Structure P
Amino acid sequence: MRPEDPFDDAVTARAVIASDGTLVRWNEGARLLLGYPAEEVVGRPAAGLLADSAVPPRLPATRWSGTLVLRRRDGDTVTVWMLAHHRKPSGNGPGEWLAVTPLETSDHELPDDPLVRAAVFQSPCAAMVFDEGLRLHGVNDAMAFLLGLPAAHLRGLRPTDVGSRPQHAELERHLSQVLRTGRPYEMQTYMKATGEDRAHAWLARLAPLTDRTRRVRGVCVTVHDFTEQYRGRERLQLVNEASMRVGTTLDVARTAQELAEVCVPALADFVSVDLLEPDEPGGEPVHPLTAPVSLRRVAHQSRTPGNPEATTEVGEVVVYPAAAPHADSLIAGHSIMASVSSGELDPWLAVDDVRAREILQHGVHAILSVPLQARGTTLGVAAFTRFSHPEAFTHDDVLLAEEVTARAAVCIDNARRYSRERETTLALQRSLLPRTLPRTPAVEAATRYLPAARTGVGGDWFDVIPLSGMRVAMVVGDVVGHGIQASATMGRLRTAVRTLADIDLAPDELLTHLDDLVHHLSQESGGDPGHGEVGATCLYAVYDPVSRRCTLARAGHPAPVMIPPGGAARHLELPSGPPLGVGGLPFESAELELPDEAVLAFYTDGLVESRGRDPEAGHALLREALSHATGPLDETCDRVLQTVLSPGGATDDVALLLARTHGLPAAQVATWDIPSDPALVAPIRKQVLDQLGTWALTEASFTAELVVSELVTNAIRYGAPPIRLRLIHDASTLICEVSDTSHTAPHLRRAKTWDEGGRGLLLVAQLTQRWGSRHTAEGKTIWSELTLADEM
């Protein structure tokens with residue numbers, strides 16, 4: 001007989017009974033006990049073995065033991081003590097019963113000293129001894145109490161005869177291991193012994209028993225209750241797990257959910273986290289607190305899928321009256337335990353019918369409310385509820401809940417403060433970026449800005465700036481760093497760019513001035529330990545719809561992408577230029593001609609550079625997303641962000657500007673070369689009036705004639721030939737430009753009474769909406785804009 005296959009041994013009588021009462025297995029020990037061979041009883045009702053006067057026992061759900069009178073094959077009867085326990089099936093069947101009775105019931109041999117015998121049997125440490133066949137040779141009183149069986153009837157039984165729990169089979173495996181190796185072993189389990197009313201943690205020590213020749217002849221098993229140590233270890237493990245799992249992000253709701261998940265089911269069966277709300281966004285929670293208390297549910301977790309115990313959904317406001325433990329713990333500032341059996345919840349449930357029904361339905365018997373407090377501020381309350389845990393909350397449970405909750409409260413407060421600061425920075429960033437883009441005839445534009453997923457807002461910006469002559473400037477920049485300082489620096493640079501653009505500087509000249517500004521800002525902040533040096537990149541482009549040419553220059557910024565109508569996207573080849581703030585190095589411009597309906601894509605490096613990804617792969621994804629961008633630009637922006645950015649969001653803030661160019665038809669532009677002769681101004685005025693008539697703009701003739709006369713006369717008098725007059729118009733604007741080769745720009749001044757001149761530019765300023773001058777490679781251009789809507 002092998003220990004691994006004990007059913008057929010002759011030391012113990014064993015029989016297996018199906019759920020319908022039919023015998024399905026019969027061993028040699030059963031044949032020795034009753035005389036029936038297996039072929040005579042297998043397949044027949046087990047009740048047929050009972051003596052005529054014996055009453056069939058009523059079997060409970062799991063285990064039965066008692067004395068039965070059985071009929072032997074020779075007609076005699078025998079009275080035996082029998083143990084029967086139910087074994088779960090391997091599949092979905094009803095299972096079967098194993099019935100056993102030992103054939104040897106004499107006491108295990110013990111020393112003759114009665115005091116030693118008493119010590120063995122009466123020892124508070126539960127013990128039992130197994131032989132080489134894994135059969136019990138004896139148990140003491142403490143072990144018999146735990147097993148719930150009489151010690152005199154256990155001799156010869158194996159662990160799996162005593163019970164069908166997984167722990168019994170595990171004990172058999174480890175007994176075999178100790179017998180084979182001769183080395184002691186310790187096994188731990190958490191279970192409710194038959195003789196106990198609640199589960200305990202048990203430590204079983206298996207020690208080999210040897211004879212004088214050092215041969216292993218058996219195993220002694222002693223069982224110790226180490227529930228307190230077990231629970232202490234569990235509490236320490238829960239605190240350690242909370243320190244690692246709670247506060248992984250700076251998100252209030254996520255942190256609260258992590259607290260709830262850590263505590264279920266280790267500490268409670270259902271955990272809810274409710275937070276106080278401030279009177280105003282970004283403020284502190286209201287203090288002092290008075291009942292009823294209004295809170296917002298931010299997280300909850302149940303051991304039951306779907307959180308059926310929750311009476312409030314996440315995001316909803318819940319109001320706790322004065323009788324609720326949640327409100328009482330908040331107002332008192334300390335933890336409060338309450339149980340259903342003690343009646344402590346009755347005042348609350350009497351005024352909250354919904355809560356009373358839920359507690360009755362789910363069998364809730366204990367609630368522990370712990371206020372969330374951090375840095376002297378009460379943030380909310382965490383409620384721990386038990387319905388599957390049979391025990392009520394203990395003082396140790398309260399200490400554990402307070403320890404875990406205190407850690408979570410600090411994390412929640414950190415997340416709350418971070419969220420408030422992030423919202424402040426985002427508000428500043430949004431106020432510094434353009435709220436709307438100007439509508440210009442030269443380009444149709446769409447933009448997107450996304451703060452970084454983790455580090456928040458930074459110094460990325462974009463802008464579209466109308467220039468004279470219906471030209472438009474497009475700019476994208478990126479200040480190094482994140483936070484309020486980067487956003488403030490961005491605002492200063494954007495203002496500087498607008499100021500420099502207003503005086504119509506060429507892109508390379510504008511970047512030179514901007515470089516000087518960044519250098520000065522860096523010097524100003526160099527002595528501040530909180531800021532350090534300032535660095536930035538920038539790309540500046542000017543598009544002229546009349547010539548359809550675009551001039552670009554960049555300072556350490558990624559080159560733009562150009563998408564021709566119906567073509568594939570490609571990066572433009574531009575001189576790179578140093579980043580802003582380096583100083584001493586020149587910037588170069590590049591000029592190219594753009595077809596109508598071409599799309600230019602300007603962006604910051606946060607779009608294409610992602611953690612763990614090659615930047616070239618990001619550029620390839622960008623070109624793929626931009627190819628054939630024929631639809632609305634807003635849809636193209638969304639497609640670009642969805643295609644290029646990773647699902648977790650951008651690791652750096654992102655600015656994206658798309659501009660579709662619209663060239664101005666030649667029919668909307670008229671140009672004349674002006675002789676340097678004041679006597680020929682009148683014919684020029686006549687030609688201008690004729691052109692306005694051709695354009696059906698006769699309502700603007702009077703103003704336009706005066707403006708042309710003044711600008712042309714000033715160019716002839718103070719400028720240098722050649723002189724050129726150009727008129728440009730669209731649906732709402734008429735532009736008059738006079739160019740000459742002199743680099744001297746006029747200045748607006750108010751003429752005195754006795755002055756003969758000085759009134760021309762003042763008259764132009766009064767008659768037009770805007771006027772100004774810009775320097776060109778050949779000289780200068782004086783321009784003015786007249787709004788046609790005001791003239792018609």
Structure Q
Amino acid sequence: MRSIVSTSKHIHLLNPKTPPLKPSFLRRISTAPPPPQPITTQVLTLLQNDYTTPINTPHLLSLLPSLSPPCYLSLTRQLGSTGAALKFLTFLRAHSPDPPSISLTFQALLELATHSGSSRLPQSDIAEKLKELFKLCRECDIKLTKESGTLLVGFFSRVRMVDEMLDVYNYIGVESRSSDLGDVVVDWLMRGGRFDDALKVFDGMLEANGKGGVERTTVHLVFRELMRRDSKFKNVKDEGIAELVLKCAKIGVFIKGEWLCNLVIGLCRKGNLSKAWSLLHDLMDLGCLDIVSSCNALLTSLERVKDFKRMNLLLQQMKDKGIQPDVVTFGILTKHLCKFHRVDEALDVYQKMVDGSEGILVRPDVVLHNTLISGLCKVGRQEEGLEMVEQMKVKHGCMPNTSTFNSLIDGFCKAGELDRANEIFDLMNKEGILPNIITVNTLVDGFCKHGRVHTGIKFFRQMQGKGLKGNVNTYTSLINAFYKSNNIEKSAELFDEMLDAGCTPDAKVYYTMISGLTNAGRLDDASFIVSKMKKAGFQLDTVAYNVLIGGFCRRKRFDKAVELLADMEDHDVKPDNVTYNTLISYFSESGDFKTARRVMKKMVHDGLVPTVITYGALIHAYCLAGYLDEALTLFDNMCSTSSIPPNNVIYNILINSLCKKGEVDKALSLMNDMKIKGVRPNTNTFNAMFKGLHDKNWLDEALKLMDQMTQQACNPDYITMEILTDWLSTVGQTEKLQNFVKGF
């Protein structure tokens with residue numbers, strides 16, 4: 001490569017249109033010494049020698065201090081080749097001029113490498129040359145000018161050398177970075193799938209805070225990707241995004257209100273209401289105004305967790321900061337008030353909103369009207385709700401929709417005004433508003449709950465004819481209603497229809513069918529429903545098992561009842577007191593006391609405490625079987641070893657059994673024990689005693705009990721009067737009987 005150019009060539013290079021002059025001619029016309037050349041020209045002449053001719057270093061060094069830094073840029077550009085420019089850069093570095101001069105010389109070198117011969121060299125060759133020059137820059141610790149950085153970043157981004165582009169950007173000092181440069185880097189990093197690097201650059205731009213800073217375009221570029229559901233910024237959580245939002249806001253750049261709202265919703269859904277709260281308050285303090293939808297999102301979440309104190313505080317702060325509430329804000333507030341039946345307060349808020357009495361005039365929409373109508377209907381003011389329908393149409397131009405009429409129909413159904421609900425349904429059709437499945441379910445459920453199940457199913461059939469198919473709620477209402485009216489056949493028919501219609505029954509429907517069929521004694525059918533329920537993915541709970549176990553016990557199918565108990569254990573469903581009491585009761589009644597006691601031991605082993613019902617079932621069975629001593633022994637154990645106090649049912653069983661066996665003195669002792677333990681005897685207690693005393697002809701004791709019965713205001717029944725009338729009349733104690741009757 002040649003770098004030294006003669007003076008005549010230099011003149012020609014500077015002005016290529018002027019032909020070179022012959023030396024002999026110059027000597028003829030030059031009669032005086034030529035004027036001194038400018039310093040830049042002298043330097044340029046020295047630099048444009050052949051590479052084989054050494055530079056006159058002392059002369060060049062004497063000239064350089066007179067040049068300003070921009071002159072270095074101009075001089076290097078005029079060298080015309082990267083070779084000459086590189087030689088000059090090497091010379092400068094060796095003789096330690098000031099860093100700005102080296103930076104500007106390097107800038108010109110980059111320009112020559114990029115543009116000189118660019119029409120002939122392919123882009124890949126230029127890129128490799130720039131890559132080598134940048135490597136030299138780093139090795140020699142040359143500080144890049146803003147223009148050098150822009151040139152390198154721009155070129156590397158165009159040829160998609162993303163790593164080199166990022167290296168250059170990171171090498172550039174903060175003061176030399178422009179927001180446009182950051183835009184380019186972030187954009188190309190994101191295009192190349194380098195999202196973590198892009199976010200790091202973006203965060204650095206925010207940290208610069210005005211020193212090269214960040215433009216709105218970059219903010220939108222990053223947040224458009226961050227806020228996508230399938231965002232490639234997989235490692236950035238909502239909390240991290242919130243921090244970036246706040247950094248942007250601190251330099252005066254606010255993200256779109258839509259994105260901010262989605263961010264707040266995301267934070268709230270994850271339970272991080274405190275972060276959402278602090279973010280919105282910081283943004284309000286920084287002057288963000290496009291924030292009302294985000295405040296609405298936070299208000300909704302605060303209402304959901306019943307944080308009413310912060311709801312009120314946020315509303316007040318919105319007012320203080322001049323953030324204008326919209327119809328959604330008022331909708332949230334009215335919904336909250338209606339939810340807690342504060343309908344008059346909700347109506348007051350609505351009135352202030354529509355008349356602008358507090359300086360805020362907002363036009364209500366159909367959603368807000370529906371909220372108020374629903375609130376009125378839920379507190380039994382459905383007629384006022386109907387009046388509001390007219391008001392929303394006439395005053396505000398809001399047409400009611402299906403939800404409007406559903407609320408009204410539901411209100412009239414719950415009030416038992418089914419004919420009125422039917423009228424609203426007809427009005428709905430007259431106004432051309434189509435009913436939906438909620439409309440159908442509301443009316444069907446209303447008819448069923450108020451004893452008009454046949455009207456309900458007739459209406460349902462009419463709706464089916466119009467194309468409105470029922471869902472699980474429709475069939476549930478009808479199945480429950482027919483079950484309660486003891487029409488299990490119709491319930492079973494509807495259950496089959498429900499399955500044929502493709503509606504998946506819920507656990508409630510299955511339980512209703514199992515309970516109904518079991519109580520009707522159709523245990524095999526109930527077992528078939530259980531198998532269907534399990535196939536559908538549902539599991540019987542303790543209540544359902546108890547119903548089935550009770551049903552099998554009543555049918556004396558104890559083996560099946562025990563099998564169900566084992567099935568409960570296999571499916572980790574814990575038996576409760578009802579389960580064990582049912583088994584104990586039926587084994588006792590069948591005389592299988594051994595099994596009954598074994599079940600009772602298992603009950604205790606499973607951590608359940610036998611109740612008075614448990615002991616009562618066994619004691620009653622012992623008494624019925626004539627094992628009175630065993631019954632009394634169990635009663636004593638119950639009183640001494642457990643903390644369960646006996647009730648009058650158990651005392652009555654024992655007293656009645658003792659009296660029948662003629663052990664009246666023991667029965668009287670038990671009555672005295674009742675008094676000590678604070679158990680109040682009832683009519684059945686006294687009747688059992690009167691029978692026993694009559695058989696023993698213990699009149700004095702009977703008279704004492706009559707006085708006790710009067711004192712305790714225990715009303716006699718026909719059995720009492722039958723026993724006493726026959727006995728006292730026979731023994732001449734009619735006056736005693738009359739006084740006894742007068743006492744009541």
Structure R
Amino acid sequence: MSPEYPFDEAATARVVVDDTGTLVEWNDGARTLLGWTRAEVVGRPAGDLLAHGPLPVPTSGRWDGTVALRHCDGRSVTVWLLAHHRPPRDDEPGRWLVLAPLTGDAPRSPDDPLATAALTQSPCAVAVYDERLRLVRLNTAMAQAIGLPEERVRGLRPSEIGGRPHSAAMERHMLDVLATGRAQDIQTHARAGGEDHAHAWLVRMAPVTDTEGRVRGVCLAAHDFTDNYLARERLRLVNEASVRIGSTLDVTRTAQELADVCVPALADFVSVDLLDPQDGGEPPARFDPPIGLRRCAHRSVTPGDPEALAKPGEVQHYPAGSPQADSLAGGRTIVGSVPQGDLDTWLARDVRRDARVHEIGIHCTMSVPIRARGVTLGVAVLTRFRRPDPFTPDDVLLAEEITARAAVCIDNARRFSRERETALALQRSLLPRTLPRTAAVDAASRYLPAARAGVGGDWFDVIPLSGMRVAMVVGDVVGHGVQASATMGRLRTAVRTLADIDLAPDELLTHLDDLVVRLSEEAGGEGSPGEVGASCLYAVYDPVSRRCALARAGHPPPMLLRPNEAPRRVELPAGPPLGVGGLPFESTELELAEGSVLAFYTDGLLESRERTMDAGLQLLSEALAAYSDSLDETCDRVLHSLLPAGGASDDVALLLARTRGLPAAQVATWDIPADPALVAPVRKQAVEQLARWELSEASFTVELVVSELVTNAIRYGSHPIRLRLIHDATTLICEVSDTSHTAPHLRRAKTWDEGGRGLLLVAQLTQRWGSRHTGDGKTIWAELGLHDEA
């Protein structure tokens with residue numbers, strides 16, 4: 001033996017037996033035990049050493065047992081053996097290491113320090129109590145833990161020694177051990193002697209029995225695992241932060257979650273202050289004191305948050321020398337202690353804050369910068385006043401870890417909010433600010449962006465058409481965000497352009513489908529449809545005939561409320577969504593009584609996690625059934641009935657249109673013979689009709705327009721030809737229809753041309769003019785503003 005190797009190899013009998021049962025190694029301890037030399041036994045079967053019985057066959061990797069071995073002088077030696085198996089590896093067979101202690105039964109002197117070290121010098125705090133739970137013996141570690149010597153507390157019960165509730169609870173567990181004879185393990189917190197903070201203890205209480213097995217007392221062993229406990233608590237807090245922080249994409253809510261996680265686990269009061277974004281939407285890159293920070297959230301262990309000097313949303317400015325400003329400027333955590341004077345300079349400048357600090361008893365603060373993706377977003381300030389211990393380096397690491405996780409969530413929420421605001425601004429700029437006043441319908445609308453998802457591509461529109469007609473459209477682009485809003489703007493513009501050429505609803509949707517297919521090809525890059533998708537419902541209402549033509553492309557059908565009837569869904573052919581391509585659309589015509597209400601909406605109004613689509617339709621029907629004369633009130637009632645308090649999960653567009661009818665007295669129609677000589681009598685009839693309508697101030701313009709349009713129809717159109725005049729309070733419309741499908745074109749006549757100036761004249765004299773194709777020909781129309789004529 002030597003100081004470098006203090007082991008006595010001869011104190012243990014050690015042999016090695018391979019898997020074939022052959023002895024391959026034999027040490028001096030084995031020679032001492034059985035007397036055989038190495039040369040006499042190595043290479044022989046191990047079974048030759050057995051005094052009697054077969055060689056044991058182990059069934060696992062470790063075996064122990066008592067066997068009778070044959071000594072070299074012929075006598076039998078009973079030995080307890082312990083064997084460990086090493087599996088075969090490479091080209092070596094498996095082996096068994098067989099051991100037998102040679103000094104295990106040697107008695108020790110009562111004065112041997114090793115005989116009493118198990119109790120008195122054990123690093124684990126140990127105490128022994130009798131059957132009445134009176135202290136009999138304790139070791140040095142236990143005496144240090146309770147802060148009292150053994151001779152002073154011998155004979156006392158645990159509750160008398162501790163004098164605290166946890167001591168009484170431990171005493172009850174010890175009574176259970178006495179009664180049942182079964183050991184118990186508990187975890188508890190208690191202060192060690194002379195210390196002001198609690199330790200975490202793992203306590204094992206085992207029965208002490210006599211030679212007859214009767215329980216005569218309880219042995220209590222306590223292990224201080226405070227470091228391990230605190231490490232687990234820190235890990236638990238970090239895991240809790242990863243679950244609780246970032247549950248929404250709302251900056252204020254995320255900041256509040258950061259404060260909630262840290263109180264009371266890490267601090268008694270936490271405030272989260274963020275920097276206001278600059279013009280570019282990013283927080284400032286430089287921090288020149290005083291630094292303005294906006295309070296986003298705070299949390300205290302005291303109800304009412306009396307420690308807060310700022311209200312949520314309020315901006316406070318922090319000068320140089322304050323923990324907040326220094327933390328932001330240095331990009332590191334600043335820990336300040338009030339007793340050590342770390343905050344004196346700052347508090348001397350702020351009398352109100354200094355008074356609050358001393359009133360509450362704040363003794364330390366920790367300012368942690370909130371940084372994510374290289375950008376500083378703000379600072380979290382953790383404060384202690386109820387907990388007496390100051391912040392430790394481990395607390396700093398924990399706070400930085402939690403704040404780093406929260407910073408990413410806050411930055412994600414900030415970016416989402418900025419993109420949402422951009423998309424919402426784009427969306428609202430692309431939607432109609434006000435609905436046009438028309439003679440065909442009274443309309444009211446609502447648009448609500450999604451509460452949690454990004455802004456989508458829902459849109460609606462009311463488009464005046466020729467002949468006092470009006471088009472109503474509602475649509476929904478698949479997806480959310482700026483891209484969906486931009487696509488919505490392109491589709492709305494396309495619908496208005498197609499509506500200007502007076503296409504039938506099914507034809508318009510066909511052209512719109514082609515556009516979406518092209519947009520999808522551009523977005524996909526490979527020409528695959530479906531990259532961009534949308535649904536649309538298009539309707540055209542004519543107040544003269546009181547008929548409404550509708551077609552839809554994968555969009556929910558409208559609800560119809562006729563006067564004195566219950567609401568019902570309009571049955572329309574579904575039609576494929578826009579962007580599928582190649583499939584036809586079908587239109588349906590309805591005759592509507594004056595005062596009927598059509599409700600157009602997107603699916604976000606009906607869809608909800610809490611209800612089915614049918615339940616949503618039932619709620620919509622009930623809300624419409626309570627319709628009053630105010631369309632705006634009805635819109636609000638519908639949204640209140642169908643949308644949850646926290647907002648819809650998808651965009652919602654709602655358009656209500658109440659139909660009007662144009663009285664027959666405001667419409668005049670003449671069939672025109674195909675004779676140019678009869679144009680003058682037709683002009684005269686038109687002027688006389690204007691006189692009956694008391695619109696003689698428009699006679700001159702109407703004469704010129706009627707003369708030009710009728711002459712062109714007779715000259716270039718096909719019989720029959722019809723002239724129609726329509727008027728309301730502000731507009732007079734002149735229409736000439738024939739069965740030819742040839743559309744007129746506006747052109748400028750050359751100096752010496754004898755004709756070609758008629759349509760140019762019509763365009764100059766009227767507000768607008770155009771042509772539309774019908775099922776049996778075309779109609780050329782011109783619109784005059786009566787106020788302009790007056």
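Work out distance in nm of label points 7 Å out along Cα→Cβ at positions 535 and 703 for each of structures P, Q, R, then name the structure with the largest result.
Values: P: 5.0; Q: 7.6; R: 5.6.
Of structures P, Q, R, the maximum of distance in nm of label points 7 Å out along Cα→Cβ at positions 535 and 703 occurs in Q.
Of structures P, Q, R, which gives 94, 29, 25 when semi-axes √(5λ) of the Cα gyration tensor in Å is computed from the coordinates? Don't skip to the answer; put the middle values down first.
Values: P: 94, 29, 25; Q: 101, 34, 26; R: 95, 37, 25.
Checking each candidate, the match is P.
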With distance in nm of label points 7 Å out along Cα→Cβ at positions 135 and 247 derived from the coordinates and found to be 3.3, which of P, Q, R does the value describe? Q
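Every read-out reported here was derived from the displayed coordinates using simple, explicitly stated rules and does not represent laboratory data. Computed from a prediction, not measured in an experiment: that's the story for all the values here. Cβ atoms are built from the backbone, for glycine too; each structure is taken alone.
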